Structure 1
Amino acid sequence: MVTVREGKLEDIPQVAQIYDHILEGNGNEITGWIKGVYPTEQTAREALEAGELFVMEENGAVVAAAKINQEQVPEYKNASWIYKDILPEQIMVLHTLVVDPTCAGKGYGTEFVNFYEEYAMKHHCPYLRMDTNAKNVAARRLYTHLGYKEVGIVPCVFNGIPNVQLVCLEKKLEL
């Protein structure tokens, strides 16, 4: 059985291992992330300490993770959002969604995004935002398939990674 829940301290090594699995081989070329720069075990620890780490678990093993909060990264100021005149407290943001590559093709990414949307609805946040690197074609395809609109690409240094083309996406839920 697959469930999504708040992360715990004992989940950190498994989340960090997912980051490492993603960055093996040509992972940098696919995601635009850099091993040892972002994401790292510290990324997961900080999300946990803030109460914002969520994990997907199957048979006791963490198979996916993400940070969910209302924090819009500074780069979002440069995006052409469709929904502009809204209060920040109406916005929920998904950060650093990862699915263990050994579990690819099982629908975990879709299921995690569904959890994110339900979480946002429970917190009365009908406006959803997220981002990905322009290189991450699979993530862009998934998010578009799930109804997210690409609202712009922001060139930036992102989480210590230079020359990122940050794709900003958004969706509005009906509460």
Structure 2
Amino acid sequence: MLSSIEDFLRYFKGVHQRAIRDVAALPPAADGWRPAQGTGEKAWDINGIVGHMATSRLYFASAYSGHGWVTPEPADVHSREQWLPALEQSAQRLQAALQDTPDDWLRRKVPMIDTDRAMSGWRVLLLMTEHDIHHRSQIDTYAGINGWDPPDIYGRAAETIAGLQSEQRRKYRDAPTSGDHA
């Protein structure tokens, strides 16, 4: 569980930076690209997904701050040049909306939009980050489908880690366990 809004904002900064990294890596051909089939969210173009990410962050911040589950005006992302500014602006607005909120708001209950239930504030904020990551993954999947190189998370490719496995197995197979005493 999160214990301070400062901790959350530090965590979100990393999530945001990875979104910026992945969106910035998209080539010009990604501007307006959409899946060949699908309806609703499954048919959104990349511009729409980036705009949705930027706007949704503020939707969750509104609920967390006690202003209801209200969606702000959508971010203007009709061209690739608007993607990063829209994400940066939403991160700044999120920071401004949350930075002075009391830490005990993380534990207070936030009424849900579609049920009579409520959830803790920290869960609302984690839902926001999971939502952001979900759509970043969607964009990365579209990049892979199109042969555009999505960035490796944390700079490590699965193939690099796989290549290091035999050395790790040897090293840790031969290492004494914590129960062994010399």
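So if we calculate distance in nm of label points 7 Å out along Cα→Cβ at positions 46 and 158 for every structure here (1, 2), which label has the highest result?
Details: 1: 1.5; 2: 2.1.
Top value of distance in nm of label points 7 Å out along Cα→Cβ at positions 46 and 158, among 1, 2, belongs to structure 2.
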### Task
Name the one structure among 1, 2 that helix-only ellipticity at 222 nm (-39500 (n - 2.57) for each DSSP H run of 4 or more, over all residues; to 500) of -17500 was derived from.
2
### Query
Given structures 1, 2, which gives the highest value for distance in nm of label points 7 Å out along Cα→Cβ at positions 102 and 150?
2
#### Entry: If Rg/Rh (Cα atoms, Kirkwood Rh) is computed and equals 1.08, the structure in 1, 2
2
### Query
Can you say which of 1, 2 returns 23 when relative contact order in percent (Cα under 8 Å, 6 or more apart) is computed?
1
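Values in this text are rule-based calculations from the coordinates and carry no lab data. From a predicted model like this one, the values you see are computed outputs, not experimental measurements. Cβ atoms are built from the backbone, for glycine too; each structure is taken alone.
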